[in-house]
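What follows is a set of structures to go through.
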Structure I
Amino acid sequence: MKDTLAWQEYCKNLAPSIQECCSRTPVSGGPAALVKQLDQELPEWQFRHRFNRGGWYRLGGVVDAAGQGVADNLETWAETALEARDGDLGQLLDDLEATPLYATRLVGSTHYLVAPAGENPADFLQLEIEELQEVRSHRLGEGDPSSLNELVDPAALPPRPHPLGLPVYRFRRLLHVGATLQRMAAQSPEPPPIQRLLNDWNHSSAGHTTALNNHWVIALREYLDRYQQTQYRAQPIAILSGKPPAFDVSQGTNELKLQAALQAFDREVGYPLAWFFHMLTTKAVPHWVAQTVVEDALAGFAYLPQRDVEVVRNWLHRPYTV
């Protein structure tokens, strides 16, 4: 069994093979074609496509009116151009009026793929591959921006950006989720909320019924703290085709009516105690439900297995959200 550093090094060594898969797989083939390439390149790992998270972008570069590249990095170009004019934004805008230039953006989505690597809920590899397309986003200087930030990243954009090329796949990150969470746990004497959620999953009926990565992926963010040390934050993302089920139950509902509502929620999501985990993450279920469920159990109306009652009761004693 690999330790945390060994998994980190192992994932790093797999990166070139995954990059090669991305470069030779056309996006037009969809995620199935990507999975097929990964199976051929890394047969020891059976990656499955789990989720695609879109709606984000990165700033790109600068092109002229004909679409020819002027600079690869929009922010660096803008800072250099302003510095060359002694910080005079008005002069830069005048120059842009005379010689039109356009900013580009990388419009993207992130594909999450997983492969089992053990028996525990967090024992799986998670692969993140970005689907990117560069588009011409706006004419630089349009709208009379009052700052450099407004120049490079205005709030209002043309409704239909002009594509500058075909979308491509790009390797983003490969991690062993369990090893990553161990690194996070070393940052603080208290276990992070994501670790508590995994422990609750493991002890509950959910963990006895299905694998965590059948229903969740982990969005990881790295940042530097005030001591310039790398810190991590992990956010579970529910694998759903749309929003969580509606939970239209008023506070004060209990016993049979509450039982029926919770069972309906679990059936629609696809595993037992789903309402509890969505209470912690998507907020689809209000917190009062946990209190009422335990009160019903104490009153002798137990509609949850005892292991699940204990999970909910422990949460009431030490609440957390993720």
Structure II
Amino acid sequence: MKTPQAWSEYCKSLAPAIVMACSQVPATQGSTALTKAIGAALPEWKFRHALCHGGWYRLGGIVFADGERVADDIEAWAEERLDAVDQDAGALAEELLDQYGDKRLYATRLVGKTHYFVAPAGETADDFLQLEIEELQEMRAHRLFENDAHTLEELVAPDDLTPNLTPVGLPFYRLRRLQHLGAFVERMQQGKTDATPMQRFLNDWSDSSADSATRFANQWVIATREHQDRFGQPVLNARPMAAVEGEPPEFEAEGSMNGTALSTALQQFDRAVGYPMAWYFHMLATHAVPYWVAQTVVEDNLGDYAYLPEKDVAVVRKWLHTPYAVNT
């Protein structure tokens, strides 16, 4: 088994082939064409498209109204220009007027979606590669100083303006990250005596009926984040996201429900999602199922309604004893 460092180096070795595949596929052709390109670039790995998560953007650069580029990074540009005028935004506005005349400057945004691809690397729940590819399109946003900006934040990302987004160019693909999820979770666990919520989520999967019905990576991707704290130490976070388009199915149960009626509601939810114990994992990660269900399931099992396998009841009982959440 590779160490986290070995997996990191291995994933870095695959990056050039993925970058090349991204550059060869127009984003207008869709994720199917991208999946084929990745498969051709890395035939030893059977990547499949698991989820597309959109609705986000990051700051871009600066352009004129006709799309001619002034700067690639608006934050770096604004910091440098404001430093040169002692943080006087009014002086900067006058300087830009002298420099560019009537040519208006616009901020841009990179509007994006993240495509998640997964490929099994072994049999355990966390033994898989997760590939994240961004689908980006640069959009012209607000005009600089349209809001009489006084600070860096007001200049680059004003809250009081609703931009009329206009495409600057065609959408394109860009590699964001390739990683082995088990290695990431192992790094999260280092130095900790108790299992992290993400590790417990994976352990519960392995201990439940879900594990024998389907692979974890067929049903979930993991959104990971890594940054450094003020002491320069890495801080790692992970959050499971259900690999379903749109919202999870509605859970048809009320707070007073138990016994046969609750058993039916659980089975309906599991069938809609596609695997046993789906209700439990969605309870933890998506809140599609309320927490009271776990308590009632265990109470039913102690009474006359033992409708779950004993190993699944054990998983729920353990959570009730020491609850955790993974949706933050």
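Figure out for me which of the structures I, II the number 3.4 belongs to, where distance in nm of label points 7 Å out along Cα→Cβ at positions 205 and 261 was derived from the coordinates. Label of the originating structure: II. 1.0 is what came out when distance in nm of label points 7 Å out along Cα→Cβ at positions 53 and 285 was calculated for one structure; which of I, II is it? Here the read-out was taken from II. Structures I, II were shown, and distance in nm of label points 7 Å out along Cα→Cβ at positions 221 and 245 at 3.0 was computed from I.
A short reminder: the numbers here are calculations on the coordinates, not readings from a lab. As the structure is a computational prediction, the values presented were derived from the model and not from experiment. Cβ atoms are built from the backbone, for glycine too; each structure is taken alone.
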